[in-house]
Structure I
Amino acid sequence: MTRLSASITLDQASRIVDGVLESGNDRSLAPLTAAVLDAGGNVVALKRADGSGILRAEVALAKAYGVLAMGWSAHALVERAQALPQFFGALGVLAGGRMLPVAGGVPILDDSGTVLGAVGVSGDTSENDEACAVEAIGAVGLRAWLEPGEK
């Protein structure tokens, strides 16, 4: 079967969620939940650490979905949400509540800058969630898209 577009593989997604949980454990963070979506917004892998809160999966999914849906880094989403709160409130409604514009949602790029998917992490501070995501993405040989103009 021919692949129609570039997307993250199950192996890569599984290694990323495992890497996120390991990174959180190594940093002595609160229990994390990590979700990886493919470029079309479909769930490829999702894991939660023992003791992770019951709403963490939904938060992780919404962080990943938001960066994919808008095609921006989480940092760009945060900046724009602060500048346009009514617009982002409407986007949340349009997305069925599946969009959360905060750090911890990280687009995953290949070497050419093609978006393969995104990871969302929830459980600790948004900054710590993001740091674990970035580390896990790099560990599988892919790139994290963090800054607004970067890609």
Structure II
Amino acid sequence: MQKVRDLEFFRNIREVREYEFGIFYFFDGLVISEMNEGVTFDWSTAKRVIETAYEVLGNEKPIAYISNRIHNYSVVPTDWLKFYKNRHKLDYYSVVAYDKSGLTSLVLEKMFFRNKIRQFPDLESAIKWSLCQINGQKEDLPSQVK
């Protein structure tokens, strides 16, 4: 299990925001979350993070979001509909899950998220892929990545 703060990539941080429901790391064009154990991530909590993302990153360039699922928590998958209804956009979304429980809500999320959700076995691979996407580069994915 990899935490953002433990990676060399952390040196590129623009801002860290800690909320009662989790920690969000903001880099150029990239947001990585590490949610707290047992929380439910729903539209009311998502709105707070979206506002922060606009404040820190603006809304002119593509944004990639990585959910680093180091803890078990719940996502309200139908709240993606509220995200789109409010005209928000997320260009790239990936999930790093270290066990089956980290993937449980991903199955339902895929039904409501309009783009493809990439799944990675480790955080460094997710970061590398995300940076290539937001910088307009092609990156071949390893065969175990979906």
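What follows is calculated from the coordinates using simple rules that are stated; it is not laboratory data. These numbers were taken from a predicted model, which means no experiment stands behind them. Cβ atoms are built from the backbone, for glycine too; each structure is taken alone.
Here are the numbers:
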{"item": "Parent structure of the calculated result 1.0, given that distance in nm of label points 7 Å out along Cα→Cβ at positions 97 and 113 is the read-out and I, II the choices", "result": "II"}
{"item": "Top of I, II by relative contact order in percent (Cα under 8 Å, 6 or more apart), largest first", "result": "I"}
{"item": "Distance in nm of label points 7 Å out along Cα→Cβ at positions 9 and 41 - structure with the largest value, from I, II", "result": "I"}
{"item": "For mean count of other Cβ atoms within 10 Å over residues 17-24 computed as 16.2, the structure of I, II it came from", "result": "II"}
{"item": "Percent of Cα pairs over 22 Å apart, for residues 49-136 alone derived as 23 - corresponding label from I, II", "result": "I"}
{"item": "helix-only ellipticity at 222 nm (-39500 (n - 2.57) for each DSSP H run of 4 or more, over all residues; to 500) from the coordinates reads -10000; which among I, II", "result": "II"}
